Structure I
Amino acid sequence: MNFNLSQIPERKGKPRSSGVTMVMDKGLSIEEAKNFLSIAEPYVDIVKLGFGTSYVTPGLRKKIELYQSFNIPVYFGGTLFEAFLIRNQFNDYIATCRDYNINYMEVSDGSITIPHAEKCGYIEKLTKYGVVLSEVGSKDAEHIIPPYKWIELMRAELEAGSSYVIAEAREAGNVGIYRGSGEVREGLVQEILTQIPEDKIIWEAPQKGQQLYFIELLGCNANLGNIAPAEMIALEAMRIGLRGDTFNLFLNKDEVE
């Protein structure tokens, strides 16, 4: 850090399995990615190439190699997995990941319906090729999944081989674990945490208020996803109590008064 401050909570160091920040790249140019990494690299754990953007991104291989040169895993968004699957191109998906040296893969069913046993089968197959993250929750705001079902799905996907389960929120943070307003479905989150280990869940939290909720609930080492590149430094400051929203969160009042 740049100077000494007492009472700063301890962030786990990289490579870390908890306190993970997953960034969503929705189309940064290679130069923009370089600039982003020049300031945020210490705090970025995983980069997701959002939804199907990798299909239309010029210089895709070069950009993937750039992230990997910083030892940051990159993966294709779950929507791309679903696009391959609905076209009966699952083996082509595997071949594409291998061609681009991608060894993190997301299995999701937010846009298409996949019988859950079949989804778990894809997870199991993909673990032979690398680390699997599986997303739970629908992108359809009208499709409300009860808490017990979230728990059942998450548990089964972890048992099938997922390293993390991702709690769906979309890029806007207005479905899944959130209401349409972006407000956290607190009862759902609390119930999930009674059964699923917090270090196995990445909470999609694109909005500041959502990030704050999970930092207050789980501490500075909450796993957060769908973070915009421009918000990385601000998030890291908020994680350790150096933003107004969390300023008093980690202070021992007896020592500072």
Structure II
Amino acid sequence: MPSSWTVDPNTLAALRLVEAEKAFEQGDLDRALIEAEELLDEHPIHPRALDLVAHSALEMGDVMMALEALNRFIEHHTPTARILHAVAVARFQAVDFPGALEAAEQATALDPLQTPSWYYQGLALERLGKQTQANGHFETAAKQDPEHFPLIQNWDEIPWDHLLESALDLLPQPFQVFLDGVPIRFTAFPAVEELLESYPPLSPFTDGLYRGEPPTNGDPWVNRPSHVTLFQANLARPSLEHAELITRISGALKHEAMHWLGIVEPEMAE
């Protein structure tokens, strides 16, 4: 009768960690997540596995999974500045701006050169209505890394209505017809209540949102949104170049129209 054998649990854990690390480095986030979660099944508070789950989930847009892993990490381990920054990002995406500010402040207290955390302090303060304080943190981030965190100022002086006309012209003709007569408004940021209407919450970085409910029985091409709001500060943050802004505005309008109409990207060719 053949003898049975099993892999030593520590060896198996090490192998899974190697595979998770490799997958994460290669950008294969699904596989990294699977390997790390399997490791957590056997070792529920394994620090590196929790780290990999959190960062993989964040990059995949699963904020709630990331927060769950990060909260478990902090409960059982001493967080590094990198982990605290991930907490700040996750809380910001979950529309917990005070929590994001707190975590980002803790990150820079541990490591003043944790540049992204200065930036996220600025983002959180900005959403909390403290623009002067936010500007100071944006300046710190820009001084440390001007390439990745350039200062974006005076977005309110951009001729948004003029850019909107050009952006509408970029849309496919059916979407131009769909949006004809739908009021398009501009404001700085999405309201917290708007973001929290969905679960998980909508990203604070969203460029536009329609208002209204797509009809369940009627024709969505006829029963259209009450209006679409575009968010100037989000649109302007990557760049103030007019050509790029026009492209982003057009993309935001196309996204909202497609969502209302129930069109997914592969169907666009048809």
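Read-outs throughout are calculated quantities, based only on the coordinates presented, and are distinct from any laboratory measurement. From a predicted model like this one, the values you see are computed outputs, not experimental measurements. Cβ atoms are built from the backbone, for glycine too; each structure is taken alone.
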Where does the value 1.06 come from, among I, II, when Rg/Rh (Cα atoms, Kirkwood Rh) is the thing being computed? II
Ranking I, II by relative contact order in percent (Cα under 8 Å, 6 or more apart), the structure that comes out highest: I
Upon calculation of helix-only ellipticity at 222 nm (-39500 (n - 2.57) for each DSSP H run of 4 or more, over all residues; to 500) from the atomic coordinates, which of the structures I, II produces -18500? II
Source structure (of I, II) for P(r) over Cα pairs in 5 Å bins from 0, in percent, for residues 25-64 alone, computed value 6, 23, 34, 25, 11, 2: I
Matching 3.8 (distance in nm of label points 7 Å out along Cα→Cβ at positions 145 and 169, computed) against labels I, II points to structure II
